[in-house]
Structure P
Amino acid sequence: MLSETYTVAQPTRAEIDALAGPALLEFGTGWCGHCRATQAPLAAALARHSGVPHLRVEDGPGRALGRSFRVKLWPTLIFLKDGQEVARLVRPLDSAEIARTFALIDA
């Protein structure tokens, strides 16, 4: 399910690393035009992978979690399996591309 907003309260890197199973970590901001443009294709892909937890994290200068994942552009989608990065997409606009990447973690 696509959450409505990016959360300012960030999980720690240790909490992310300890996740079990598949998860999607999304870095961005509510005011970012690229982030808003990604939401419709992301929602379409998430509809087919509703069991995958989706964490939307507000990013910016000095945000430790985004820096630990070397996030440079928004949105950045990081696909995790058991807390480990399997793939990432930066500024995706194609729901088919997002869905193909989900297939790497949601078996």
Structure Q
Amino acid sequence: MLVTNNYKKALKEFDRTLKINPNHISTLARRGQIYQFLLRYEDALKDFDRVIELDPNFTEALAIRGETYRLMQKYEEALKDFNRAIALNPNFDWALASRGQTYQSMQR
């Protein structure tokens, strides 16, 4: 319960920041992560989509959006994001491992 309350507090602060600057990329990305942790995947995707619209080369946002898709069992969408993140940064170990988990989930 404490963790959930901390996430809710964090969301409030992120929302306040985004009222000041709706295009603050790192705040959008962090809020998307909180939504993901709270299993609010559609909200998370909206934030990650906005981040990637603002910065198409933000590899962490691509990979975390991929993880969100993976958690939603939307494996093809997940692979697209992981592949794009890896193309931008071939040494992005977390994206590589997450892509492997996705293939495993797909039994490939």
Next item on the list: Rank structures P, Q by mean count of other Cβ atoms within 10 Å over residues 21-28 and report only the one at the top, that is, the highest.
Entry: P
Notebook entry, point to check: Comparing structures P, Q by relative contact order in percent (Cα under 8 Å, 6 or more apart), which one has the largest value?
Noted result: P
Next item on the list: For the read-out Cα Rg over 2.2 N^0.38 Å, a value of 1.08 was computed from one structure; give its label from P, Q.
Entry: Q
Check: If helix-only ellipticity at 222 nm (-39500 (n - 2.57) for each DSSP H run of 4 or more, over all residues; to 500) is computed to be -26000, which of P, Q is the source?
Finding: Q
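Since every read-out is calculated from the coordinates, none of them should be taken as a lab result. Remember, it's a predicted structure, so these values are computed and weren't measured experimentally. Cβ atoms are built from the backbone, for glycine too; each structure is taken alone.
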